[in-house]
Structure I
Amino acid sequence: METPIIKIGNSKGLRLSKTILETYKIKDKVELIFEEGRIILKPIATPRENWEKEFIKMSENNDDKLLINDVFDDEDLEEWI
């Protein structure tokens with residue numbers, strides 16, 4: 001596919017169609033990968049996407065218990081008071 005490079009202020013840019021954005025799930029950012037004479041645009045997935053639903057499922061399954069204590073027996077908590 002050939003597409004023009006367009007002027008954007010003092011820079012130049014690449015315009016991607018709505019179809020390309022939707023097909024490749026491109027939101028606000030892409031990662032640029034430079035490889036042997038090519039530039040690859042890679043969509044950046046939203047970090048922690050759907051975590052809220054997963055936390056709810058974990059809680060419902062009683063699978064949200066701490067694996068280690070968040071306070072150890074030998075910790076001196078007095079310095080934080």
Structure II
Amino acid sequence: MRKTNLLQQSVREQLQRYLADLGDSEPRDMLAMVVNCVERPVLEIALEQSRGNQSKAAEMLGITRSTLRKKLQAHNLQP
């Protein structure tokens with residue numbers, strides 16, 4: 001039996017609640033919505049953990065520093 005981790009379970013529960021709240025409305029762009037909602041706090045935590053060092057934060061995230069900078073700009077997180 002495959003064990004679901006807590007983050008996956010939390011996302012699943014929130015999406016179920018979101019869909020229930022929509023009622024009869026059709027969801028649109030769910031993946032983009034989830035990625036956008038999750039990406040910002042992940043970026044914030046990585047920056048906090050690296051004490052603002054973007055090179056270290058990028059390494060933690062498994063992305064390049066230039067990609068990190070683009071993502072920070074997209075989320076209005078540039079210092």
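Some notes on this structure:
- Each of the structures I, II was assessed by mean count of other Cβ atoms within 10 Å over residues 32-39; the largest value belongs to II.
- Value -5500, calculated as helix-only ellipticity at 222 nm (-39500 (n - 2.57) for each DSSP H run of 4 or more, over all residues; to 500), assigned to which of I, II: I
- For 3, 13, 19, 18, 14, 15, 11, 5, 2, 0 (P(r) over Cα pairs in 5 Å bins from 0, in percent, calculated) the corresponding structure among I, II: II
Values in this text are rule-based calculations from the coordinates and carry no lab data. Owing to the predicted nature of the structure, the values given are computational and were not obtained by experimental measurement. Cβ atoms are built from the backbone, for glycine too; each structure is taken alone.
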